[in-house]
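The data blocks that follow each hold one structure.
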Structure I
Amino acid sequence: KPACFNHNLETVERLQGEVRRGASWAHSLGLLAASRELAPTIPTKSGLMLGLGESFEEVVAAMTALRAVDCQRLTLGQYLRPSLAHIPVQRYWHPGEFDQLAQIARELGFADVRSGPLVRSSYHAAG
């Protein structure tokens, strides 16, 4: 039995088409919801990369959408451009902003939150 089911939203709804070509915001949320319905004892996790042009409010909206499908674990990390062929970083988020978002995520009901510039989606994935 898996310790966790992970499917990353990667970015906020507005940037999905640019960042996740061929992916669907609604499909991703539906997949997380279906996982909870089919295997309610297996926690679900998703992650967002920050620095692609999203606003603080858009990140909170994405976290709220994840909680609406009962996603329990969340990672928030700084997007780092892997090569010149990839989307450029629009902004480097301050560690204090990651802390603020983590607090909001906990208030929204996430059971486990990892939030910081160097956090990656696999960070403590099993809990």
Structure II
Amino acid sequence: MRTLTAWIMTHPDNLDSDDQLALKQALADCPHLDVLAGHVQGFAQMMLERRGDRLDDWMAKVDADDLPYLRSFTKGLRQDHAAVLNGLTLQHSSGAVEGNVNRLKMLKRQTYGRATFDLLRKRVLLTT
């Protein structure tokens, strides 16, 4: 199941020929999985092209199909619709800031929360 999920989540150009054939066979065997993969690829394309104007149409198509996991995903998107729409539309992003925050949290976790500020500061400065 994990392998199949990885194949669906990977851009088709990045799959080798054996994986592409296996994915094609799995999608042919299960129509629901084929529909799910189409929606996942549609969302990925929307993110790559920054086409937030397609978000509402995409969510309506997902809701029209009987895919509970994607329906749950769209429910979460609707709860924070403005932020998702901005993320899919605007050129500016807080991704770099989020990446640094995650890196800092990882460094803190590695010390089990016992490091002093001076040690954390040195670790941050040495890793950059």
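For FRET efficiency 1/(1 + (r/R0)^6) of positions 13 and 101 (r between Cβ atoms, R0 = 35 Å, to 0.05), the highest value in the series I, II is held by structure I. If Rg and Dmax of the Cα atoms in Å, for residues 21-84 alone computes to 13.1, 41, which of I, II did it come from? Among I, II, the structure yielding 13.1, 41 for Rg and Dmax of the Cα atoms in Å, for residues 21-84 alone is I.
Could you figure out which one of I, II the value 18.8 for mean count of other Cβ atoms within 10 Å over residues 61-68 was computed from? Spell out each step's value before the answer.
On the way: I: 18.8; II: 13.5.
Answer for the origin of the read-out: I.
When distance in nm of label points 7 Å out along Cα→Cβ at positions 45 and 117 is calculated for each of structures I, II, structure II gives the greatest result.
With mean count of other Cβ atoms within 10 Å over residues 29-36 coming out at 13.2, pick the structure among I, II it was computed from.
Values: I: 17.4; II: 13.2.
Source structure: II.
Among candidates I, II, the computation of relative contact order in percent (Cα under 8 Å, 6 or more apart) that gave 28 used structure I. Out of I, II, which one gives -11000 for helix-only ellipticity at 222 nm (-39500 (n - 2.57) for each DSSP H run of 4 or more, over all residues; to 500) as computed from the coordinates? This value belongs to structure I.
I have 22, 17, 13 for semi-axes √(5λ) of the Cα gyration tensor in Å, calculated from one of the structures I, II. Which structure is it? Display every interim value, and only then the final one.
Details: I: 22, 17, 13; II: 36, 21, 14.
For semi-axes √(5λ) of the Cα gyration tensor in Å, the value 22, 17, 13 is produced by structure I.
Since every read-out is calculated from the coordinates, none of them should be taken as a lab result. Predicted model, so just to flag it, every value in this text is computed and none were measured. Cβ atoms are built from the backbone, for glycine too; each structure is taken alone.
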